[in-house]
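Throughout, read-outs are computed from the coordinates displayed, never taken from laboratory work. Everything quoted here is computed from the prediction, not taken from an experiment.
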Structure 1
Amino acid sequence: MQSEAGTQDEYLDSLPEERREAIAEVRETILRNLPEGYEETMQYGMLSYVISLGRYPET
């Protein structure tokens, strides 16, 4: 199921409470361990972690 949320916080707010807590915990773990150069974004209606094209424009 794809979310219509435009931001990460909107996405979390749209989840049922029992899923929100678990997803928020996983998200915080990912963000704490995300390598430099990656960023969190919304893609295809879900949280995504990508390398910016600004960092590697030759892809």
Structure 2
Amino acid sequence: MIPAVSVSNQCGYCIASHTASARKKGMTDDMFRELMAVVGMANETNRLSAGYQIEVDPQFKV
């Protein structure tokens, strides 16, 4: 389905092409709305963690 990156970056071309592809594969309006809600929550969480400057857990550091 529509990658969260395309939505987060507000790439109209990518959103349109991925949406058309997903619709051809059976994505309904309800599925699209649920996907947008999940992407929105992920973006909010990412911004909050960046704003609070939350440290990366040691096991995730390269």
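If Rg and Dmax of the Cα atoms in Å is calculated from each of 1, 2, which structure is the one that comes out at 14.8, 43? Let's see the in-between values first.
Values: 1: 12.8, 41; 2: 14.8, 43.
Among 1, 2, the structure yielding 14.8, 43 for Rg and Dmax of the Cα atoms in Å is 2.
From which structure (1, 2) was helix-only ellipticity at 222 nm (-39500 (n - 2.57) for each DSSP H run of 4 or more, over all residues; to 500) calculated, if the value obtained is -21000?
Values: 1: -12500; 2: -21000.
This value belongs to structure 2.
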